[in-house]
Structure P
Amino acid sequence: MTLSGALKNSNVVVRETAIDALGSSQNPKAADILYETATEDAKTRFPNAQLQALLKQNNPASDAKYLQLQNELLAGQLGWRATASDFAGLEAFRLHGRAN
C-alpha cells in the first residue's frame, strides 16, 4: 500500500499509522501532505492526528502549517469550527513538551 492509499484508507489504524510516519519525517513535503489531509478531514471532524504530527516534526515549516491550520479551524474556514479547548493539549505540547 502506498502512503497516499494509506492516508485515504477507511481503516483508522492504517490512516493514523501513515500520519504518525509523516510526523516522524523531516522531509519538507511531509508537512504539506499533513496540511492537505488535515484540511480534508476538517470538513467533518477535528484533525487532531495531523496537528500532532505537525508538532512532532518540530521545525519552522511544520510549525507554520500548524499555526495556519489552527487559525483556519478557529475561524471555521475549513468546515469544522474548533474552539480554544480543542487546542489545549496541543498547545501545551507545542509550548512545553517538545525538545528544542
Structure Q
Amino acid sequence: MAGGAGTPTASCRVTGLVQNPSLSETVTVRLAWRGLDATGSAVAIASARIPWLRPGERRPFVSSAFVTADTGRVVPSCEAIPHLERVEIIAEPMPTPGG
C-alpha cells in the first residue's frame, strides 16, 4: 500500500491517505499504530479500517482514538504519545461481485 504512514492530529487520531496499488483487485485495508512515550515505551494503540478500496483508488482515512494499552481508556493528551510506530498494514482481497 502506498501511504498509510499518517500523522497525529490534535484529537489523538491518525489521518492519512492510502492507495490500492493493484490494477485488478479490490481490497479492505487495516492499519494499526502504537503510540510511544518519550522513553520509547508503548503506551497507546489506534487503528483504521478502509473497506472496499477499488483498484488504483486513493482514499483518506481517520483512525480510531488512541487508547491506553493497559486500561483501554482514551488517551487524554496527545503530548503523552510523541512518537508513532505503524505496526500493521494488511490488504485483504474482497470477493468479486457475482463471483
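A few remarks follow.
- Read-out helix-only ellipticity at 222 nm (-39500 (n - 2.57) for each DSSP H run of 4 or more, over all residues; to 500), computed value 0, structure in P, Q: Q
- Among candidates P, Q, the computation of distance in nm of label points 7 Å out along Cα→Cβ at positions 15 and 39 that gave 3.3 used structure Q.
- Taking FRET efficiency 1/(1 + (r/R0)^6) of positions 23 and 71 (r between Cβ atoms, R0 = 41 Å, to 0.05) as the measure, the highest value among P, Q is held by P.
- Answer label among P, Q for the case where relative contact order in percent (Cα under 8 Å, 6 or more apart), calculated from the coordinates, equals 34: Q
Rule-based calculations on the coordinates, nothing more; no lab input. None of these values were measured; they are calculated from a predicted model. Cβ atoms are built from the backbone, for glycine too; each structure is taken alone.
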